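Only the coordinates and a few stated rules stand behind these numbers; no lab work does. Computed from a predicted model, the values in this text were never measured in an experiment. Cβ atoms are built from the backbone, for glycine too; each structure is taken alone.
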Structure 1
Amino acid sequence: MNKEKILDFIIKHYGKLIGVTIGLLFSVCTITIGIIKTIFIFLCVYLGYFFGNKIDNKENIEEVLDKILPLGKFK
């Protein structure tokens, strides 16, 4: 297979490939370290992605935390 066909396949099935990769990673982590630790790792990764996305979009982190945390934490 040449690079163009592989790239076309990846672009065409991007969501499926990401889903399969996440599912495989989750299953391997569950088998090796247990379900609770795996869920904790995935939660930390999600939170890192969430706040990183807010930083990339130039949003004020204090405003985001003010919406999430109890009232008056950052006021």
Structure 2
Amino acid sequence: MKKTDIAMIILIASISMAIAYFVVGAIPGLQDASEPVKVKTIDKYSADIGQPDPNVFSSDALNPTVEVTIGKEGN
């Protein structure tokens, strides 16, 4: 290889690395967050169980454990 070939390979490699650096820096998922994010936490654990929602747990609600037959029985 000639010196010009080696110089061209080094030039192309350095330009490719610079382009890759800026492309990766432009991806938002790979950037460091500048300010912390607040997350919701609970105050304390409790053994109390509240009343169930009357819209869901009512005497008129469907019972999913009851077997339902559609059509003729004993096909």
>> To test your reading of the models, identify which of 1, 2 gives 4.5 for distance in nm of label points 7 Å out along Cα→Cβ at positions 15 and 39 when calculated.
In response: 2
> Computing helix-only ellipticity at 222 nm (-39500 (n - 2.57) for each DSSP H run of 4 or more, over all residues; to 500) gives -11500 for which of 1, 2?
Replying inline: 2
> Here Cα Rg over 2.2 N^0.38 Å has been calculated and equals 1.61, so which of 1, 2 was it run on?
Replying inline: 1
